[in-house]
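Please find the structures below.
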Structure P
Amino acid sequence: MRKAYKTEIKPTDGQGIKIRKTIGTCRYIHNMYLANQKEYYEETKKFMSGYDFSKWLTNIFVPENPDKDWIKEVSSKAVKQAIMNGERAFKRFFKKESNFPRFKKKHKQDVKANFPKNNKTDLTVQRHRIKIPTLGWVRLKEYGYIPTDGDVKSCTVSEKAGRYYISVLFEEEATPETYIHSEGIGIDLGIKEFAVTDTGEVFGNINKSKKVRNLEKKLKREQRSLSRKILKRKGDETATETRTNLDKLNLENKFTGVYKGSNKRQNILRVQKLHRRLSNIRTEHVKSVVNTLVKTKPEFVTIEDLNVKGMMKNRHLSKAIAHQTFYKFKDYLSCKCKQFKIELRQADRFYPSSKTCSSCGAVKKDLKLKDRRYICPECGIDIDRDLNAAINLKMLKRYTILT
C-alpha cells in the first residue's frame, strides 16, 4: 500500500530559487511537449512517445539552441517526469478517462516538480528535515509528521502563495484489521447546513462563520485594490512601457518570491495568500466532518449524486455551491471508506430524497426549495427537510457501490 504525506517546508533562499527554477522549467517542458505533439501529429498522423521526445530534447533541441541551456540547470529527472506526465495525460485522453491535455499557465501555480530517488541516501527523513535530490537537506515546518522509517519512493515539491510544500510517497505494508461495524448512515448535503445525518447530527456551514466572512471581506478589499492597479488600456504605449519597466525592475527577484519595487506584485501575493487560507479552512472543515462520520465505523454510508455542474448554472447560488467543496467531501470520504472497509453507496441522481416521505413513502411533487419543513400530505408527519432526506438515503434499496 502506498501512502503520501504532505507538509510545508522551509527552504533557504538558494533552495527556493532552485525550486522555482525547476517548477518553471517543468511547466515549459510540459507545454512544449503538448505543442510538439500537435505539430508532429499534423505531419505524420502519429504521436511521439515521451521517451523519444526526451531523447530529441537532449540530443537535438538543446544543442541546436544555445539560448535554451537553462534547461540543463535543473534536475534532469524532474524534466523527464514532466514529459512522462504529459504522455500519461494523452493516454488518459485516448482512453476517454479525461479531457484533452491543456497548457499549464504560470500564474495558476498548478505545476509541481517531482524529485525521484537517485540513490540510497536521497529522501532520508529525519524528525526536523528531509534530504531532497539536487537540493540537499531542507527543514520541515512540522516536526515528526513524516515517518522516519519507511520505504520512500519519490517526493513532489510545489509552491503556493509564497509557501513551499513537499509530498513524500511511502510504500507501506497493508496490515489486515478487523472492524466492528454499526448500522449504516445516510448523509444529506446542502447549503444551509453542510451535512445532516439520519440520526439528526448537523454539521454547520463553515462559510457562515465569522472568521471566514471577515477573510472574504478582506479578500474583497485586496481584489479591488489590485483591480485599480491593473493597466486596462491594451495597446497603449505608456502601458507597454510601464509593464516593461516593472519586469526589468523585478527580474532579479522573480525566483526568490520577493517582489520589490511593485505594489501590484505585492498585492497579488496578498490575494494569493488569502485564497490559500480560505481554501485551507474549508478543506480542514471537510476532513473533520468525514473523520467524525468514519469514527463511528458504520456498515455503509449512503450519499446522493449531486449535479454540481448543473447547480452552478444558477447565478444566485453558484458561489455558495462552489464554496461548499462537495467534490472534496466525496473524494476524501471515498478514501476513508476504503481504509476502514466501509461500503460507500451512491443514490441515483434523480432519486427524490427530499420529496419522499420517510414515514409512508409518499412523494410530494410540489415541494419547493424555500420549504425547510416537510409536511406529508398523506400521513401528516412534520419533519425537517434535510433530516427526511438523510433517512430516505439510509433506507435506500437501489444504489451504486463506489467502494
Structure Q
Amino acid sequence: MRRLTLGDDAAAVVAALREHDEPAAEVERAVAEILADVRARGDQAVRAHALRLDGVELPERYGLDPSELAAAWRDAAPGLRAALQLAAANIRAYHTHERPEPWRETLAQGQVVGQEIVPLAAAGLYVPGGLANYPSSVLMTAIPAQVAGVERVVVCSPPRAGGGVAAGVAAACELLGVTDLYPIGGAQAVAAMAFGTAVVPRCDVIVGPGNAYVTEAKRQVMGAVRIDGLAGPSEVLIVADASGRPDWLAADLLAQAEHGSGAMAALLDVGGGLGDRVADAVAELSAELSLPTERIAIVTCADLPAALGLVNAFAPEHLELHLADAAALLPLVRNAGAVFVGPRAATAFGDYAAGTNHVLPTGGSARFGQGLSVSDFVKRVGIVELSDEAAAALAGPVATIASEEGLRSHARSVELRGRP
C-alpha cells in the first residue's frame, strides 16, 4: 500500500497512481499474426489457436448447442438464477431510458431533415473466461444490444478444458435468449467476430473487456468493425473525509484490487484524518481474504476542492463519494465513468445489479468516453426531404458554396433542381 500527498501538482499524483507497463511489442506482433491467420484460414485457424493457447480441441462445428445452454440454466443454483433475473431486470430498465428516437423537423426553407435510428445487424460480445466465470458480463453487454434492437447477438468466451464455456456464462445466455455462444477466447475470438468464419458470423460491433491480447486485437480490427473502447486495468477513486467508515472503505478498495491485472484503488483522504484508520482496516481485511495491496494508495488531500480537482485530472472508471450531501457535488464532477453517490453506494453494486453498466472507460478515457450504452449498438442515419419550394430556396446558396470550392457538378446538380 502506498501513501501519497497531493500538493500543487495533481498531474504528478495522477502519473504515480497510473503506473503500469506499456503493452509489450510481442503482444502486438502475436495478435497481428493471429488476426491474419484467422482472416486467411477461418475456423481452421480458430481451432488451431484454441488448441495451441487453451489446450482445447474444438470440434468442427464448435458453437454450443441450445440444449447445453438450457442445461446450464437448469443446473444453476436457485439463488443464482434469482439474482441474475433481478440484475437483468434492473440493467434492462436502465438501458431502456437510453434508447434514441427518430425525429423530423421542417427548417426555414421548407426542407424536412431528421434522423432514423437503425440497429446494427450483429453484435459481438467478448466475455472473459479462462478460469473465471463472469455471467454479469453477459448481462452488461447483451442487454443494451437487445434494447437497441440488434437482430443477432454473438457471444465468445474462452473454452473450458472439459468443453463448452463457464457454466454461469452459458446460464446467463439462456436467461437472455442468446443462442450464438462460441467457446473461443483471445485474439482469435476477436478475429472471428470481426471477419466472420463459416461458424462465427461477422459482427458490426465488438464490445466487452478482455486481457492484453483481446484489447490489442480490438485495436487492430478497429475500422473493419466498431469497438466500444480499449479496456485497461480497472480503477476506482474514493473521496472520503473523517466521517468515512474505515471497514467499508477498506472493503471497497480491496474489491477493486480483487480484479487483478494491474487494477488500482485509491482513497482520497480529505483533510488527512482518515488515512491511518483505513490503512489498518485494509491490512486486516487483506490478511483475512489473502488479497494484494500493492496497487492500493491513500492520497492525503488538503480539502474537498483539491480532491475533486484530482478526480477530474485522473478521470476514474469508478468514483465513490463518501461525503455528506454527496449528490450536491455531482455538478463538480466532469470526468468519471460512473459515480457512486453516498457511502452506501459501493462500486460492487454497479458491477452486478444496481442497473448501470459495468463496461466503463479506463486509463483516463473517461475524459471523453462513457460506459457501454444502447448508442454503441445503433447508427444514426440522416434524412433530407426537399419540396420544389425548398429546392428553389436552397439551390442558389448551395451552388455559391460549391462554386467557391471548385465543385462545378455539385453546383449544377442543385441548380437543375432549383429551376421551375
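Things to note:
- Comparison of P, Q - label where distance in nm of label points 7 Å out along Cα→Cβ at positions 111 and 367 is highest: P
- Source structure (of P, Q) for Cα Rg over 2.2 N^0.38 Å, computed value 1.19: P
- For semi-axes √(5λ) of the Cα gyration tensor in Å, for residues 151-214 alone computed as 17, 15, 11, the structure of P, Q it came from: Q
- Among P, Q, which structure scores highest (criterion: FRET efficiency 1/(1 + (r/R0)^6) of positions 359 and 383 (r between Cβ atoms, R0 = 30 Å, to 0.05)): P
- Winner on distance in nm of label points 7 Å out along Cα→Cβ at positions 15 and 327 once structures P, Q are ranked, highest first: Q
- With respect to distance in nm of label points 7 Å out along Cα→Cβ at positions 199 and 391, the largest value across structures P, Q is given by Q.
- Of the structures P, Q, the one that 16 was derived from, the read-out being relative contact order in percent (Cα under 8 Å, 6 or more apart): P
Coordinate-derived values only; no laboratory data. In this text, all values refer to a predicted model and were calculated from it rather than measured experimentally. Cβ atoms are built from the backbone, for glycine too; each structure is taken alone.
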